[in-house]
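Visitor: Below you'll find the structures, each written out as structure tokens.
Any read-out appearing in this document is the output of simple, stated calculations on the displayed coordinates, not a laboratory observation. Keep in mind the model is a prediction, meaning the values are calculated, not measured. Cβ atoms are built from the backbone, for glycine too; each structure is taken alone.
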Structure 1
């Protein structure tokens, strides 16, 4: 059981790090010209940061106590440095990041609870 917990923790952190790198690349690359996407910029921020919180919430919920504050700080730092990359810094983007973190953590914890409930039901039936 100890190895399973360590593996889930490692996978959660690896997924979070990869998502953080993708977010940095997407938010710090020069803006693309062309037609607007299907969603607003704020929705993209919320979705990206929800994805950032999700792996830890599902795989290793105890890590949320430090992942969420660091992810919030990460979102703030990105907004502060975006003008250096030809993009604009917006408080609304940062707020969307925070909303996404909350939604991702909540959704991930719900998924985690359903998985644990299902496993407990399988163990009782065996």
Structure 2
């Protein structure tokens, strides 16, 4: 695409220039964050912070796959980040259910997990 790219870490590295982001970061420039996986949005907000510490603006996020956990969207909305994903667990589980790849009880457990991961985990301990 011939576009500049930056690499953002969750935290600044502990050596060298101690940067959290590296690459063509320009003051005031808008950046689109592209991520492979969205779970709870925590690392995405850390990336946003790193990008913005470098002087750029990050308010759009594109993901390849997302868990679809409501808390993620709430966190991103609160931070002013517009988010889109190519696909999600919900889309995948709908296909699995339609094609009968898993038993109904297994699908039910996956849906319960996606609705409330922490609550689901608490019932397993």
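Visitor: Name the one structure among 1, 2 that helix-only ellipticity at 222 nm (-39500 (n - 2.57) for each DSSP H run of 4 or more, over all residues; to 500) of -12500 was derived from.
Guide: The value was obtained from structure 2.
Visitor: I have 19 for relative contact order in percent (Cα under 8 Å, 6 or more apart), calculated from one of the structures 1, 2. Which structure is it?
Guide: Derived from the structure labelled 2.
Visitor: Let me ask something additional. Matching task: 2.3 is the computed value of distance in nm of label points 7 Å out along Cα→Cβ at positions 92 and 116. Pick the structure from 1, 2.
Guide: Comparing all candidates, it corresponds to 2.
Visitor: When distance in nm of label points 7 Å out along Cα→Cβ at positions 28 and 108 is computed for each of 1, 2, which one produces 2.1?
Guide: Going through each structure in turn, the value belongs to 1.
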